[in-house]
Structure I
Amino acid sequence: MTLTQLFIIYLYPALIGMLLGLFYYGTLWLILRKLQQFKYPAVWMSLSLLLRTLAVVFVMYLLFANSWQQMLIALLGILISRTLLVNRIKPRPEHAEQQPDKQPEQPL
């Protein structure tokens with residue numbers, strides 16, 4: 001197996017999956033940041049979920065419909081992208097201070 005074949009079979013789907021994950025979770029992050037400005041936030045969240053999911057499923061089907069292995073590798077790329085974004089985007093300190101401290105529940 002040549003290097004080009006390995007790239008097409010393994011690396012290409014992983015990179016596409018990471019880009020799709022960046023799109024999916026990046027737009028989710030943007031919508032959540034602007035949620036307080038919307039008049040109907042539930043509608044915006046629902047619409048965002050629908051459009052993001054449709055876009056990711058459509059691209060994955062379009063590119064990897066003939067190979068479930070490549071689709072699985074792309075899904076792993078999405079999960080890697082999610083992990084990297086979660087570790088990169090942390091809550092700001094002022095948001096962390098606004099949340100009330102939870103008291104541990106006492107056993108009965």
Structure II
Amino acid sequence: MKRILYTLTVLILSLLLASPALALDLDSAKSRGLVGEMASGYIGAVKSSAEVNTLVRSINAQRKAHYQEISRRNGTPLSTVEKLAGEKLINRAPRGQYINRGSGWVKK
């Protein structure tokens with residue numbers, strides 16, 4: 001379990017550092033209340049538009065690829081990796097950003 005949490009931490013940091021332009025767009029979208037973190041480990045559109053939906057698809061595709069790699073490496077079900085990542089990302093979301101624990105969008 002500690003190995004999975006460590007790997008998830010590395011994943012989150014790599015997502016933020018590997019593609020600065022995309023991370024900046026994601027940060028901007030979060031701070032503007034356009035997207036938020038979901039318990040599923042993925043982001044969702046709070047206020048949908050073509051630009052937001054494109055960003056959501058792109059980020060979620062990258063996350064899923066990383067989650068699948070973590071799942072394969074650790075022999076852990078993908079759903080477990082997604083759930084742990086979702087909890088961690090929601091807990092790390094700063095005040096004022098949107099989160100969805102399964103019952104709709106709320107400002108943290």
Structure III
Amino acid sequence: MKYNLRFLPEVEEDLFVGYSWYEEKISGLGEKFLQMFYDCTKDLPGNALIYKKVYGDFRRCFLRRFPYAVYFQIEEPQVVVFGLFHCARDPRSIRLKLTGREISNEIFQKEPWN
């Protein structure tokens with residue numbers, strides 16, 4: 001099944017933090033980070049079920065080349081991206097952030113930064 005892809009507004013801030021950190025280290029690296037994020041998320045609508053559940057109904061997809069993971073849920077007929085977090089973060093803090101974010105039809109965004 002192919003799902004619609006949606007992002008919670010908080011994902012934009014998560015993405016900006018990662019982008020800024022990498023861009024500060026090496027010019028252009030932030031752009032590569034963004035590309036890896038978009039490569040990861042563009043695969044979700046058609047392949048969401050291949051990712052196992054890690055916290056309740058949250059599933060996780062790892063970015064290539066960067067120690068980050070995209071956390072999402074399947075909410076028929078949509079895949080909803082809840083967050084983008086560095087893999088070195090305390091799993092309890094990730095779980096708290098994820099459970100504190102709420103779905104609202106008025107706040108869905110199709111893609112951060114577009």
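A short reminder: the numbers here are calculations on the coordinates, not readings from a lab. Since we're looking at a predicted model, the values are computed, not measured.
Points to keep in mind about this one:
- When helix-only ellipticity at 222 nm (-39500 (n - 2.57) for each DSSP H run of 4 or more, over all residues; to 500) is computed across structures I, II, III, the figure -24000 traces back to I.
- Structures I, II, III, by relative contact order in percent (Cα under 8 Å, 6 or more apart): label with the highest value: I
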